[in-house]
Structure 1
Amino acid sequence: MYTSETKIRVRYGETDKMGYVYYGVYPLYYEVGRTELMRNFNYPYKRIEDMGIMLPVISLDIKYHQAAKYDDLLTIKTTLKELPSARITFHYEVLNEDNVLLNEGSTTLVFVDEQTRRPKRVPKELLEQLQTYFN
């Protein structure tokens with residue numbers, strides 16, 4: 001298992017009239033967490049795309065507990081709980097500065113060959129790097 005943490009400050013444009021984070025913004029926070037986790041492994045999305053691989057999201061799950069508010073400093077915890085194969089699932093927890101769980105969710109992405117548009121297995125080099133966290 002591997003967990004990465006990323007900090008995000010809620011911007012005014014992400015809130016509704018009540019000052020709460022609009023519900024549709026959380027998947028964008030998840031994307032930041034997911035992108036930073038991959039960057040930690042020296043596999044930013046750009047590198048994967050340069051290998052001719054796309055990573056479309058095929059599933060998104062969200063559960064809301066409490067609202068984040070304008071100017072809150074949030075922690076996005078992103079966790080890989082299992083090794084990827086042709087799919088990779090990221091789990092998220094969004095916490096406020098008091099470490100209160102506001103939101104949790106997951107996304108599943110599939111490795112797709114850019115030319116054939118067919119699923120393919122995770123790149124061997126990435127899998128080898130990840131395996132050190134799952135032994």
Structure 2
Amino acid sequence: MSVEQNKKTALDFWAKFSVLDVDGAMAYTTDDFTWWMAGKPEKFPLCGLMSKEKFLGVFKQILEIAPKGIQVVPLVTTAEGDRVALEAKSTATTKTGKVYSNEYHFLMHFTPEGKIKAVKEYLDTMHTFDVFCT
């Protein structure tokens with residue numbers, strides 16, 4: 001796929017994810033898709049490398065805390081080769097009224113066929129821990 005098509009796919013993925021169309025978002029991914037979140041897994045269990053199955057499990061846990069999900073708004077995209085880099089902001093509200101508002105850098109890797117094979121997520125893990133784990 002072209003760099004422009006990969007950018008479009010990345011934006012479509014986040015659009016679906018943000019309205020809780022998880023099946024629609026995951027349709028853009030490969031079977032062996034992985035998600036990596038910055039941080040130390042021994043200090044914060046959401047960090048580290050996750051398989052597609054584990055990522056979906058973590059997402060279900062987040063929905064138990066924030067039933068309306070996390071709305072991710074891409075701000076800037078840059079693409080080269082098989083990679084799309086996104087800067088984004090998010091918002092969510094937990095069942096207890098805590099507000100989650102984070103900033104991200106996502107690095108998304110694509111197959112030649114245009115499927116997302118891996119995402120690396122960089123964010124404020126302290127804020128994420130404070131909202132979702134305390």
Structure 3
Amino acid sequence: MSIKDKLRVMVVDDMSTSRSLIYDCFDKLGITNVSAAKNGADALKSLQKNPVHLVVSDYNMPEMDGLELLKAIREHPKLKKIGFILVSGSPDQTLVDKGRALGMNNYLKKPFDPRDLQKCVRQVFGPLD
């Protein structure tokens with residue numbers, strides 16, 4: 001069984017359209033065990049009950065943004081090893097630097113296509129097949 005068959009992913013984004021686009025990208029990669037949350041606070045609650053291997057989170061969200069979610073995950077003993085990819089439409093290097101300082105595994109700039117997402121996931125987990 002390949003990694004992509006076992007990989008559990010959570011997509012966190014307040015925009016349903018963005019969540020759907022990321023879902024479609026994972027589906028095209030053959031990764032089907034994907035859940036979603038509409039903001040960081042909801043994601044954290046869900047992760048505490050059902051941890052995943054990878055979180056792909058938008059940065060700009062209400063209640064708890066992507067960096068706040070990342071910080072909470074890294075501070076939680078049972079969640080701290082979850083892979084984390086931050087997604088943003090901003091090419092702001094300061095944002096990337098803050099994410100890396102908090103333990104972000106990778107960064108993905110919007111807009112992107114399935115190959116961009118696949119490359120980011122491979123940089124976190126290695127080959128998916």
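A short reminder: the numbers here are calculations on the coordinates, not readings from a lab. Note that the structure is a prediction, hence the values are computed from the model and not measured. Cβ atoms are built from the backbone, for glycine too; each structure is taken alone.
Consider the structures 1, 2, 3: one of them gives 3.5 for distance in nm of label points 7 Å out along Cα→Cβ at positions 29 and 117 as calculated from the coordinates. Say which. The read-out was computed on structure 1. If P(r) over Cα pairs in 10 Å bins from 0, in percent computes to 14, 50, 33, 3, which of 1, 2, 3 did it come from? Working through the options, I get structure 3. A value of -6000 for helix-only ellipticity at 222 nm (-39500 (n - 2.57) for each DSSP H run of 4 or more, over all residues; to 500), calculated from one of 1, 2, 3, originates in structure 1.
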